[in-house]
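Peer 1: Structures are listed in the sections that come next.
Quick note: the coordinates plus some simple rules give every number you see, no bench work behind them. None of the values given here were measured: they were computed from a predicted structure. Cβ atoms are built from the backbone, for glycine too; each structure is taken alone.
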Structure I
Amino acid sequence: MSTERDEGTRRWNEQQAGLIAVAAMAAVMWVVEIVDQVSGDDLDRFGIRPRAVDGLDGVLFSPFLHGSFGHLIGNTVPFVIMGGVIALSGAARVLVVTAIVGLVAGLGTWLTAPDNSITVGASGIVLGYATYLLTRGIFSRRLGQILVGVIVGVVWGGSLLLSLVPREGVSWQAHFFGAVGGVLAAYLLNARPDRPDRRTPDERGARPW
C-alpha cells in the first residue's frame with residue numbers, strides 16, 4: 001500500500017512539474033509580446049529569417065514571438081490545452097516533445113520559407129503537439145492514448161488541415177514541419193519494440209496518458 005501511495009505521489013509530482021513547464025512557456029510568450037508591443041514590434045526581428053546564418057537564432061526565439069495579441073491568443077489556447085495533456089506524462093516528456101518539434105519546425109522553415117520573410121509564432125509547436133497526440137497511440141498501442149488522439153482529431157482536425165493550406169501572411173512551412181516534428185517525436189518517444197516487454201507497469205513507469 002505504501003509503495004502504491006509513493007508511486008501515486010511521484011506521478012502527481014511529475015504531472016505538476018509538466019503543467020508548470022507548459023504554463024511557464026506560455027507566460028514567457030505573453031511577457032515577450034507585452035515587451036514587443038511596448039518597443040514597437042522591435043523583437044520580431046529575432047524571428048526566423050530563411051537561409052541567413054544569423055537568422056538561425058529564430059529557431060529558438062520565434063515560438064515566443066507573435067505578430068499581435070490576437071495571434072498570441074490564437075496560439076495560447078491550443079498550446080496550453082494540448083501541452084497540458086502531454087504534460088501529464090511529466091515535465092521531461094513535454095519539454096523533449098517541444099524541443100523536437102521546435103527544432104524540426106524551425107529548421108524546416110529556415111530552409112523553405114520565402115526570401116525576405118520573418119516567421120514568428122508558436123503555431124508550429126501547436127501543430128506538433130497536435131500530431132504528437134494524434135499519432136503517439138499508434139506507436140505505443142495504448143488505448144487511452146489512441147482515444148486522446150481521436151478527440152484531438154475531432155476537435156482540431158479541420159483547423160489542422162486548414163493551417164497547411166498556403167495563405168498570404170501565414171507560414172504553412174512552420175505548420176507543416178511542426179506537424180512532421182510531432183509525428184517524429186511520437187515515434188521516438190512512444191514506439192514499442194516488436195519484442196514483448198515483460199516488465200511490470202511499475203517497472204516501466206507506464207501511464208495511460
Structure II
Amino acid sequence: MRKTLEKMYALMAAHYGPTHWWPGDTAFEIAVGAVLTQNTAWTNVERAIENLKAGKLLTPQAILSCPDETLEQALVPSGYFRVKTKRLRSFCDYLMKSYQGSMRRMANVPLEKLRPELLGVHGIGPETADDILLYACGKQVFVVDAYTRRIFSRHGLVHEDVPYEDLRAFFESRLNPDVFTFKEYHGLIVWTGKDFCRRTPHCEECPLGTMLEKETGVISS
C-alpha cells in the first residue's frame with residue numbers, strides 16, 4: 001500500500017510540479033483561508049481575503065473590533081458570510097485569549113495539545129483544524145478533504161464512507177511523517193480532484209488514469 005501511495009504521489013507531481021499549496025502571505029492569512037474555504041471554491045475565498053486586506057482587517061485584533069456589518073460585507077464572496085463571520089471571530093478570540101494573537105506562539109504548542117484546542121473552537125472541524133495545523137503551524141498532520149475520499153475510493157483503496165479520522169490515519173501510517181510531503185500530497189490531491197476527479201470523472205486525461213490495478217484491501221467505516 002505504501003508503494004501505491006508513493007506511485008500516486010509521483011504521477012500527480014510529474015503532471016503538476018510543485019503546488020506550493022496552501023496560498024497565503026502569513027500564517028494568519030492561511031488560517032483565515034482555512035476557515036473561509038468551508039463549503040466554497042478557493043477563488044471565492046481569495047476575493048474575501050482581498051476584501052479583508054483592502055479594509056485593513058487581516059489581523060485578529062481588527063477582525064474582533066470591527067462592526068459585524070463591516071466584516072460580513074468583506075466576507076460576502078466566500079458564501080454563508082454571517083456564519084463565517086461568527087466562526088472567524090471565534091478563531092480570533094481563541095487566538096487572542098490563548099496566544100496573545102500570535103500564530104507563532106500557537107505553533108510552538110505540541111500537536112497533541114493544539115489539535116484538541118482547535119477542535120474546541122466554534123466552527124472548526126477536523127479538516128479546518130488540520131489545514132491550520134499543517135499549513136499555518138507546520139505540524140505533521142495529513143489533511144483529508146472530499147477530493148481525498150473521492151480519489152482514493154475510486155481507486156479501490158478506501159471505502160467512500162470511511163470516517164475522517166480513519167482516512168487521516170490511513171495516510172499518516174503509510175507515508176513518511178514529513179511536513180513538506182504532507183503539504184504537497186494534499187495540494188496535488190486538491191488540484192487533481194478539481195481538474196479531473198469530479199463527480200463526472202475525466203479518467204482518460206487524469207495523471208492517475210494509468211493506474212489500472214486495484215488494491216484489494218480497503219478500509220471502511
Structure III
Amino acid sequence: MSSLRPTLTVVGRRLEPEHHRLRDMLTRVAQPFEWIEEGTPESDAALAERGLADAELPVVIDRDEQVTGATVERLVEEWSLTAPPARTAYDLAVVGAGPAGLAAAVYAASDGLSTLVIERDVPGGQASHTSSIENFFGFPGGIGGAELARLAGRQAEGFGAELVFLRGVTGSELQPGAFRIRLEGDYEIEAPVVVAAPGMVWRKSSNASATLPRSTSRRASA
C-alpha cells in the first residue's frame with residue numbers, strides 16, 4: 001500500500017460525477033486532502049500560484065507536483081497502486097481486501113505463508129465507506145473504516161503479504177493441487193488454498209418506487 005502523502009489540495013466541482021468519484025477514492029484510502037470548490041477566490045489563488053489558471057479540472061496538488069484533469073485511474077498510475085503480482089505461485093490467495101480478507105492475510109502471512117491479496121477496488125470494501133466502526137475488536141473507541149483498512153494492509157505487508165489492488169479476478173480453474181486464478185491485465189497466479197472474501201456490492205432496486213438500496217452478494221469464481 002502506498003504511504004500516505006501530506007495533505008493534498010484538490011480543486012474541482014463538487015457536483016461533477018468524476019470529481020466526486022475522485023474525492024470518494026481519496027476518502028476511502030484515508031488520504032488527507034483539502035477540497036477547494038472551483039470558482040472561489042481560494043481556488044483562483046491556488047491555481048494562479050502554480051500557473052494553472054486554465055488547467056483542466058480537477059487539479060490535485062501534491063506539494064511541488066500537480067496532476068491536471070485528474071481521474072482515479074491517473075492517480076492510481078501516478079502513485080503506482082496497480083503493480084501486478086510479483087510471483088506466479090503463492091501458498092494462499094485471498095480474494096477481497098475488506099476487513100475479513102485483510103485479517104486472513106495478516107494471520108496467514110504471520111505464520112510464514114506466502115500470501116497474495118487480490119482486490120478489484122481500493123482496500124476496505126464496504127468498511128471503507130464507514131466513518132466509524134465501533135464493534136471491531138481492539139478499538140474500543142471506534143475507528144474509521146478507511147483507517148482500519150490502511151492499518152490492516154500495512155500490518156499484512158509487514159508480515160510479507162503482497163497486496164494487489166484495482167485488479168479483479170477474471171476467471172479461475174482447478175488444477176492438480178492448486179487453483180489457477182486469472183487477473184485483469186492477463187496475469188495468472190496459482191495457489192493451493194484460496195480464501196474468497198469478496199464482500200458485497202450495493203445496487204438500486206429495479207422497482208422505481210423503492211427508496212432503499214438492495215445488497216447482493218458477489219460470488220467468487222475460485
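Peer 1: State the single structure among I, II, III that was used to calculate helix-only ellipticity at 222 nm (-39500 (n - 2.57) for each DSSP H run of 4 or more, over all residues; to 500), giving -7500.
Peer 2: Considering all the candidates, the number was obtained from III.
Peer 1: Taking 0.15 as the value of FRET efficiency 1/(1 + (r/R0)^6) of positions 10 and 154 (r between Cβ atoms, R0 = 25 Å, to 0.05) derived from one of the structures shown (I, II, III), identify that structure.
Peer 2: I
Peer 1: Also, quick follow-up: A value of 20.0 was derived for mean count of other Cβ atoms within 10 Å over residues 162-169; which structure in I, II, III was it taken from?
Peer 2: Structure III accounts for this read-out.
Peer 1: Compare distance in nm of label points 7 Å out along Cα→Cβ at positions 74 and 170 across structures I, II, III and report the one with the greatest value.
Peer 2: Checked I, II, III; max of distance in nm of label points 7 Å out along Cα→Cβ at positions 74 and 170 sits with II.
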